[in-house]
Structure I
Amino acid sequence: MARAIRTGVSKIARRCDIAVLPHADMRSLESYDLIGVGSPVWNGVPLHVKRFVDALPRLTGKHTFTFCTHGTVYVRFFPTMVRLLMKKGLVVVGTGHWYGSVNHPLFPKPYLTDGHPDEIDLTEAERFGESMVEISERIAAGETGLIPAVPPMPPPRTLKRPMAHMKFHTQKCRYPECTLCMEHCRLRVIDLSVSPPIFPSKCQPCYFCEMICPTGAIEIDYQADSLLETGRARSMFVDALGEAEAQGRFRRLIPREQIGWTTPFYKVYDKHPRYVIPENDYEAE
């Protein structure tokens, strides 16, 4: 989605660079007129994204936009992200969101929003990029009424997400030949270079290290948490997407009868690695 947005921005702006957060040069941001920050939704703003924004220098008066992809619900993302950006002095000129496929070990496969983003979504993202440049230029020219209102904060969360309980089997680990879990841990809490290796027994539930480990050196018992999350998806997400579909805000690409309620991702992809990272997904450009 970020690449599609960049295509749209580049149609109007002379230059548009893109980088994943670990490679983003905070010191250079002062030289940009418009800064976009995008992220998947992970129960709101993911912790590593919040840390990135918190570490930004003051960028008073600079324009920014924020965008996200999500599997069903995104209401907790923008209220938090907009406020984080504003604390840095940034002027938020717009927000955008799109549905995405869900490859989460606890959730059904196929998932309710699988197939997104498709070409229609990518075209919308491209147009969003164009519109962000146009709106930014108009605001800079004095049309401050185009600055969107700060989204209200949603009610406090009442449901607790499961916490991943993990085991690390050193005898199965291929370090130093393989460093995937270290390189792609967004919280930077894994360090296999020391003895004994640093590996958390509990962590925020992204599960990515276990999913990409090629040997099964990381072990997580998914069964109980999968039953919990699948039940929540049936009771909450089905209704939310049904309402969005009725209002024309969601295009269903996977028929209801094909949703894998009895086949969570971890059962469908039961060999290691469960997920292979595309070559260009984490490269700065």
Structure II
Amino acid sequence: MIACTPHPGLGTVAIQRPAIVRVVDLATCRAHSTALPARTRSLVSPDGRFSASVRTSGRLRSARQTIVVGGRAIYSAGIWGDTSGLTSPGPIELLAWSGDDRWIFFAIDPGGSGSIAADGLILRVVPAAGGRAHRLPVMLPWANYLTWCGGRLVFTAGNDREAAHHKQLDVVGPPSWRAVPLIRAPGRAFGALACSPDGRSVVVQSQPDRNDANFFGTRWQLWRVGLDGSAVQLTSPPLRHADESPRFSPDGKTLYFVRSEGGNGELYALRNGTVIGPLLRLGHQEGYYGHEDWLYSVRR
């Protein structure tokens, strides 16, 4: 953090960095750091009552990984085997709980291959109480690419490691778990998203679809997309900038996002239709083919 401007009433933000989370009180600009939880080791449910973790057992060809909730095994799969495709065995990556604490979303990385995972993995869902797992469409396995909203999952689907290429916004839910497009927008790509506190819409970063492997070639804007398929553009970043990593304040009155240029980010807020900022300079982040995950959480 190289600069912060105090803004009373805007709460506290947590900025994600390798291995740490930097927590900043925007009213005073006081900050402290804490260790970043290992996503694949433990995943806490939204209400804090449950924790999901991955347990490994066996060796070599008999090795398996098991998702465990409250000491109970709910899903198990072998690790060893052919790694020729997305359905091949490999380690489990936990991604998220559903907002009602009933479902766990995860992916399997074939053979632990970073190269295969970089182009997208099959999203899967399993009941937290145990039962049949369902396969959903392929997506980049980033936790900020999916959100539980209005009793359903909204997520950015599509393969290809370039974040702004071939990515559509899908919605899916129980009991069928059949994914359909939330919005039909030919020529546009979608990225990280957040559910509005009223559960009626998501705010998602979007831009024209483009095949560009430049890490800093994205030109994201923020859009609000209703669960009814309606859409409105919220921000218009300056030339060569990208608006990304949307997060709502708990009261829903403020939308936080990061405006970046060439990998250098600054925290902004959108409140009552007015852009406020920059609030906090975040320094430089390399990202990965156009994907950034600047914000860890926001709270009052």
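Some values worked out for this structure:
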item	result
Given 18.9 for mean count of other Cβ atoms within 10 Å over residues 130-137, calculated: source structure among I, II	I
Distance in nm of label points 7 Å out along Cα→Cβ at positions 170 and 266 from the coordinates reads 3.8; which among I, II	II
Structure with the greatest value (metric mean count of other Cβ atoms within 10 Å over residues 74-81, set I, II)	I
Highest-scoring label, criterion being distance in nm of label points 7 Å out along Cα→Cβ at positions 50 and 154, among I, II	II
Top of I, II by mean count of other Cβ atoms within 10 Å over residues 66-73, largest first	I
Structure from which -8500 was derived, helix-only ellipticity at 222 nm (-39500 (n - 2.57) for each DSSP H run of 4 or more, over all residues; to 500), options I, II	I
Identity of the structure behind 1.0 (criterion: distance in nm of label points 7 Å out along Cα→Cβ at positions 162 and 274, calculated), options I, II	I
For semi-axes √(5λ) of the Cα gyration tensor in Å computed as 31, 21, 19, the structure of I, II it came from	II
Parent structure of the calculated result 23, given that relative contact order in percent (Cα under 8 Å, 6 or more apart) is the read-out and I, II the choices	I
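Every number here is computed from the coordinates shown, using simple stated rules; none is lab data. This structure is a prediction, so every number in the text was calculated from the model and none was measured. Cβ atoms are built from the backbone, for glycine too; each structure is taken alone.
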